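Heads up, there are several structures right after this.
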Structure 1
Amino acid sequence: MIFSPFERMVAMRYLRARRQEGFISVIAGFSLLGIGLGVATLIIVMSVMNGFRHELLSRVIGLNGHLNVFSMVPGPLTDFDALAARVRKMPDVLNVTPTIEGQALISMRGTASGAVVRALRAEDFKVRPTLSKAIVEGSVDGFGDDRVAIGSHMAQRLDLRVGDSITLIAPQGKTTAFGTIPRMRAYPIGAIFSVGMFEYDNNFIFMPLAAAQTFFQYPDSVSSLEIFVKDPNDVRGAVDDIVPALAERARVVDWQQTNSSFFTALQVERNVMFLILTLIIVVAAFNIISSLIMLVKDKGRDIAILRTMGATRGMIMRIFFLSGASIGVFGTLTGLVLGVVFCENIESIRQVIQGLTGTNLFSAEIYFLSKLPAELDWNEVTQVIGMALGLSFAATIYPAWRAARLDPVEALRYE
């Protein structure tokens with residue numbers, strides 16, 4: 001649609017308020033503000049949901065592997081090195097890590113708490129970037145022999161430092177003539193890590209594989225093999241290659257199966273938030289309709305004069321369409337700038353608000369992550385902008401059509 005200079009001039013004059021038209025301009029201003037806030041809120045919320053999913057996904061599959069190989073029957077996986085060697089030959093496989101995972105009780109200074117113990121070899125610990133790059137005290141070389149690595153929240157909670165010892169109690173006791181007694185062992189702390197996910201930083205202990213085999217009584221066996229592949233989003237092809245290599249001695253479970261309920265819940269929440277926040281833009285679009293209808297009613301005499309001076313119905317329709325569309329365009333652009341700036345500085349803004357209010361706006365205990373993430377997806381941003389502009393343009397059609405259909409004789413008669 002091409003607008004003439006005359007149509008643009010009249011449309012912009014109608015948007016500027018005079019004293020007797022102040023109420024109409026206030027409604028138009030609230031419409032612009034509503035669209036801007038709606039677009040900004042949608043961009044911010046969708047970016048935070050994207051960042052939340054990406055951070056959780058990168059940490060979950062970075063620590064747990066993309067695929068896990070378990071024994072066909074409940075119990076430990078034996079002859080695991082031979083199986084790992086066969087799996088490593090697969091073209092899509094990057095790394096295979098034998099692991100043991102079990103629960104233990106921490107006994108420190110007369111208090112006890114539960115923990116998850118995960119064991120792997122020192123060389124596998126060093127090449128896993130999610131762990132090796134998250135060391136905040138000690139060094140990656142401190143992990144090995146009988147030295148363990150614990151999370152930063154656990155270290156803070158139990159007041160532990162590198163060089164201290166942590167006492168673990170195994171779930172399986174030792175049978176003696178006097179009954180079953182607990183098996184306890186103290187392990188020196190060689191490193192403290194912080195992966196940024198509260199569940200791991202507070203509850204996980206990483207132990208060398210040989211030490212865990214003794215502690216959990218897994219002689220020459222492991223709990224599973226953790227497999228990392230080239231493309232974690234397309235694991236089905238890797239599964240199809242790995243299953244024949246296992247010769248029906250083990251079963252394969254991918255990360256999507258393990259965490260399906262969790263990430264499905266995130267996706268449902270994301271879709272619901274999108275629908276709810278879209279209503280803000282819809283309400284703002286209705287405000288555009290009401291403000292333009294009132295503007296058409298107020299400018300009835302002006303429309304009649306323009307028609308008698310030779311303005312066509314198409315010109316009148318374009319004038320009022322441009323008036324309403326301008327509100328939508330400026331509101332959308334304002335929301336775009338506000339949303340992008342907010343997303344790029346969201347963690348700094350959170351810290352400022354927390355400092356002013358004295359409250360914790362993003363508790364790691366509740367949201368699993370220690371920082372508020374935001375990841376802009378420009379395809380989604382484009383969809384939000386397109387939806388906002390589409391609703392704004394649609395909202396102007398009826399008032400503009402009504403202005404074009406106004407009879408100049410009737411308008412001048414009742415003025």
Structure 2
Amino acid sequence: MKSNKMRPESLMMTHGYKPELSEGSVKPPLFLTSTFAFKTAEEGKAFFELAYGLREKDQAEELGLIYSRINNPNLEILEERLCLWDKADQCAVFESGMSAISTVLLEFLKPGDLLVYSMPVYGGTNHFINHVLKDLGIHTIGFSPKHSESEIIELIENSGKKDKLSMIYVETPANPTNDLIDIEMCKTIGNKFEKEDQQVFLAVDNTYMGPLWSSPLSHGADLVLYSATKYIGGHSDLIAGAVLGNSEVMQRVKVLRTFLGNMPSPHTCWLLMRSLETLKVRMEQQARNAQEVANFLKEHPKVKNLNYLGFLDKSSKNYEVFKRQYTSNGAMISFEVEGKESDAFRFLNHLKLVKLAVSLGGTESLIQLPASMTHIGLDPALKQQIGITESLVRLSIGIEHHEDLIADIEQALSVV
């Protein structure tokens with residue numbers, strides 16, 4: 001059997017690693033070293049030329065090990081394995097999801113440029129776009145899932161900055177509402193405004209679906225981003241981010257990462273490799289559990305405005321986008337508790353098995369109140385506009401038994 005015919009879940013055990021180079025160790029060792037010795041001075045020069053992007057690689061030439069801020073065996077093996085899920089040329093892993101997002105935005109945007117982005121996005125992303133980028137002189141336009149292609153084009157044309165459009169950034173499914181954005185539509189919009197000397201890049205945050213249930217690159221994205229803390233890490237015991245794309249864009253991302261110094265430690269990379277081995281079985285169990293929990297919530301009298309991809313109207317545009325872009329309903333649910341913020345607080349405070357904490361995608365189920373927690377920095381009017389109400393809770397389903405999760409949620413709702 002040829003290894004390139006194997007499925008990603010099988011290759012997660014072996015790809016990119018040669019046991020014979022590490023005393024026969026079945027698992028890659030943890031390479032706790034800051035620097036690497038060169039065989040010759042000429043070799044050192046050649047390695048640095050590639051690392052700094054001063055020349056193209058010769059055929060079959062590999063970037064040699066230099067310094068753990070630039071590369072490390074744990075980092076390289078991890079990045080090679082992550083490429084398999086998204087069918088990407090290259091991957092760059094970062095010390096956090098926000099580090100990955102901010103590096104991409106800083107690399108592909110400059111003062112005077114225009115960024116068009118979907119709403120809602122993760123609260124940290126929203127803050128970076130509307131505060132940090134604004135302070136750098138970068139113009140931004142947000143659009144909602146309800147905007148049509150023609151309406152988004154009109155927003156860009158009316159901005160007076162259409163000639164400066166440099167990136168479209170989307171998060172789909174959206175955090176925390178599960179709203180969907182049509183990736184192919186966004187690529188078409190970007191192409192409309194491209195010029196011979198300026199590409200419009202399309203970046204997609206795929207954290208909510210992880211690399212298992214969606215492949216944004218195959219739908220036209222130039223870059224796909226993850227908070228690897230979530231499903232990829234999957235155990236709530238590390239912080240990391242990842243960016244994937246073709247060799248040309250990833251070379252730019254990796255060069256900036258070298259000088260920002262925001263790559264993860266070898267230990268974090270080692271933990272992520274451990275997690276990749278169980279990514280598929282974990283996420284599939286989480287999706288099965290989410291279906292059961294969503295079915296329960298759908299019929300509960302104290303639950304309203306349930307956001308779960310398994311309940312999309314099959315005659316809607318959203319459903320058409322869903323069937324084209326995704327292979328699962330996912331494991332993320334959001335819903336409003338009947339009443340006010342105090343009623344949502346009462347529900348959250350009475351949960352026993354489900355943990356009241358931010359983050360998502362871990363083996364344990366997590367719940368939080370976005371309006372008062374992860375998205376607290378958003379303008380109140382904007383929160384109402386995009387559906388982040390004071391009683392909307394976001395629930396990340398873990399791998400516990402679904403009947404136990406339902407029992408816990410049911411008893412907590414009973415006190416509301």
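The figures follow:
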| quantity | calculated |
| --- | --- |
| Entry that produces -11000 once helix-only ellipticity at 222 nm (-39500 (n - 2.57) for each DSSP H run of 4 or more, over all residues; to 500) is calculated, selected from 1, 2 | 2 |
| Highest-scoring label, criterion being relative contact order in percent (Cα under 8 Å, 6 or more apart), among 1, 2 | 1 |
| For mean count of other Cβ atoms within 10 Å over residues 115-122 computed as 19.9, the structure of 1, 2 it came from | 1 |
| Structure with the greatest value (metric Cα Rg over 2.2 N^0.38 Å, set 1, 2) | 1 |
| Structures 1, 2, by distance in nm of label points 7 Å out along Cα→Cβ at positions 123 and 331: label with the highest value | 1 |
| Among 1, 2, structure where distance in nm of label points 7 Å out along Cα→Cβ at positions 99 and 355 as derived comes to 3.9 | 1 |
| For 5, 20, 19, 15, 13, 11, 8, 6, 3, 0 (P(r) over Cα pairs in 5 Å bins from 0, in percent, for residues 235-274 alone, calculated) the corresponding structure among 1, 2 | 1 |
| Structure with the greatest value (metric distance in nm of label points 7 Å out along Cα→Cβ at positions 171 and 227, set 1, 2) | 1 |
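Each value in this text was obtained by applying a stated rule to the coordinates, not by laboratory testing. All values reported here derive from a predicted model rather than from experimental measurement. Cβ atoms are built from the backbone, for glycine too; each structure is taken alone.
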